1. If you work out distance in nm of label points 7 Å out along Cα→Cβ at positions 39 and 87 for P, Q, which one comes out largest?
2. Suppose relative contact order in percent (Cα under 8 Å, 6 or more apart) works out to 21; of P, Q, which structure was it derived from?
3. Upon calculation of distance in nm of label points 7 Å out along Cα→Cβ at positions 47 and 111 from the atomic coordinates, which of the structures P, Q produces 4.9?
4. Going by distance in nm of label points 7 Å out along Cα→Cβ at positions 79 and 135, which of structures P, Q comes out largest?
5. Suppose Rg and Dmax of the Cα atoms in Å works out to 16.1, 49; of P, Q, which structure was it derived from?
6. Determine which structure produced the value 1.4 for distance in nm of label points 7 Å out along Cα→Cβ at positions 63 and 103, calculated from the coordinates; the candidates are P, Q.
Structure P
Amino acid sequence: MSEESIVEVRIRYRDLEKTVRGNSNEVIREVINFLSEHFPKLNLISRLTLTVDEEQLLTTCSNIMKVTPEGVVITVPTENLTDRELILLHLLKTHTGYITKKLDTDKAMIGDLIAYTRKPAGTVAGRISEMCTEGLVERIGKGEYRITTYGLDYFIKNIYPKLSS
């Protein structure tokens, strides 16, 4: 783990103190565990919190995509996927490129999504709008989108099984 990807959080409350150090997912998990343990009302919050462990995400998706020196590539057939599923797959691929440092951003431009899906611009725009409303995709700027935590979870539970079988 590189020094720049390490996060350190120090929690102090009355006589309780804890320092957590690691990647962002590990730190978030440990902070939530600490708070839940010492503040029982927060247990409900921790059960309601949706997170996706990036290391587990990469491990899970390792049989449908690979990281090459040129970038991330999908290694399974995708012709049976719907427009929405193709869009989410490309956004996941972009997200994977970002967390593996093959890309400088986790955002995809609408033009990239149109090119990747090979669908008409109106179709892609309509599907993205629907997925933004559902919370699967987030609009970042004009024509820029990224997959949300909920979108990652949805992909793993609903689309990944179609690709990995």
Structure Q
Amino acid sequence: MQPVVPIDVDETTGIWRTDGLPMVYLPRHFLVNNHLAVEAALGREAYRASLRRSTAKSAIEWCEAQVRGKGLDAQATFRHYFQRLSQRGWGQFSIDTLDVAARRGSISLRNSIFALEAGQASDQRACYMFEGFVTGAFSFLLGIADATAVECEETYCACGGRHDHCRFDFAARL
């Protein structure tokens, strides 16, 4: 299988773009090792909070850029976001439930880069970085300016072998 994500390379600058946004291609272990080093330096909960803010902001920015560039509606953009994450190698995301009226849903993630790198060595939830991805995309979908109004938790993880995938449950505060 070849990648389905379009990559445009500027011949002058060497900048890679997908969907009009600059991208960086790097080895998975590089990203995971950096992630773990920052977690060790800051502590898991402080890093988790920082990631939640920054990744939510990035998800919102990506979704807004897609609406401008592709003209998708909010729900199609939300779905496209998780499709693109899957296509870019983070793991395979699937939206299990999405109830916009009730302002909640759940997403499964198979083959998460963090769970694959941790393997059986950890029984901790290793994929908490994706909580911000979800809160940002869902706050975009609902038109909520403040992504902290959406709660998301990795309810279980594929690390440790008890589950074959990770699961994220999310809901907007009413």
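Coordinate-derived values only; no laboratory data. Owing to the predicted nature of the structure, the values given are computational and were not obtained by experimental measurement. Cβ atoms are built from the backbone, for glycine too; each structure is taken alone.
1. P
2. Of the structures listed, the value fits Q.
3. The structure behind it is P.
4. P
5. Corresponding structure: Q.
6. The structure behind it is Q.
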